[in-house]
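Asks: Got some structures for you, see below.
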Structure P
Amino acid sequence: MTQATGEEILLNATAMQPPEPLQQAISILQQLRFGQYLRMLHRHLPYPLFESCQQLEISYRHFTGQQSEYIILFWRSDDPSTAKICEKIEQ
């Protein structure tokens with residue numbers, strides 16, 4: 001049985017131009033393992049990426065960061081241990 005460790009993968013997309021943030025995030029999400037989550041920093045909420053999450057069976061939550069960017073956390077929908085870790089993350 002694999003145990004969640006809360007291993008964070010960081011993608012800072014604040015200076016990237018479209019479609020690079022979407023492409024990089026999807027690439028990471030396709031390879032996401034149990035115990036891992038993606039923390040993405042972005043200037044906007046990436047709605048096209050949210051639409052892709054359903055097909056990839058990825059859950060997410062977002063909140064506003066300290067410097068006006070958005071922080072979005074992504075994890076596998078079938079990984080309840082990592083979901084609990086992501087639900088506790090404030091920023």
Structure Q
Amino acid sequence: MTSRTMIYLEGEQLEALKQRARAERISVAELVRRLVRQYLAASAGAPRTPPDVFARIVDLGASGHADVADRHDRYLADALHREHLR
């Protein structure tokens with residue numbers, strides 16, 4: 001089912017959409033539907049990791065473990081796993 005909606009675009013945006021639609025030989029409405037579909041599919045993937053999670057990884061160097069150079073991948077994976085459990 002399709003629904004009618006109204007959006008306000010800046011003149012340059014509308015002209016760019018019209019040019020792209022002409023190049024693809026589709027209507028502006030179809031182009032907008034495709035772009036919305038692509039955006040929704042891309043945003044439905046894995047949730048974005050908050051930037052502060054990566055900042056906390058820096059503290060791993062102060063963990064007190066003597067084998068960080070040998071097992072850094074494991075410690076990093078453990079830290080990320082703990083962050084996602086919160």
Structure R
Amino acid sequence: MSKTELVEFMAEEAGMTKAEAGRALDAFVKGVTEGLVKEGKVSLVGFLTFEKKVRKERNARNPQTGETIVIPACNAVSVKVGSKLKEAVK
């Protein structure tokens with residue numbers, strides 16, 4: 001499902017216009033992003049949990065040249081699926 005299709009679905013389900021549904025989806029994405037930046041974790045019980053994780057610096061090998069390179073430390077986002085969502089997609 002694309003963002004456009006999701007906005008259309010949200011508008012129909014909630015009885016709102018596509019513009020309102022688009023703004024609601026954008027607000028949701030912004031809220032999750034800000035929650036990860038400030039708190040490091042956003043939980044929607046039974047649905048999804050987003051969590052910021054720090055990846056340590058590590059060594060890797062370029063498969064084409066065999067050269068060893070250093071991959072710097074960085075932040076990543078982990079997503080865990082909740083029980084209700086797991087059940088729904090069985």
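No value in this document is a laboratory result; all are computed from the given coordinates. Bear in mind that the values here come from a model prediction, so they are computed numbers and not experimental data.
Asks: Work out the source of -20500 here, i.e. which of P, Q, R gives that when helix-only ellipticity at 222 nm (-39500 (n - 2.57) for each DSSP H run of 4 or more, over all residues; to 500) is computed.
Replies: It must be structure Q, since only it matches.
Asks: One of P, Q, R was used to compute Rg and Dmax of the Cα atoms in Å, and the answer was 12.3, 40. Which one was it?
Replies: P
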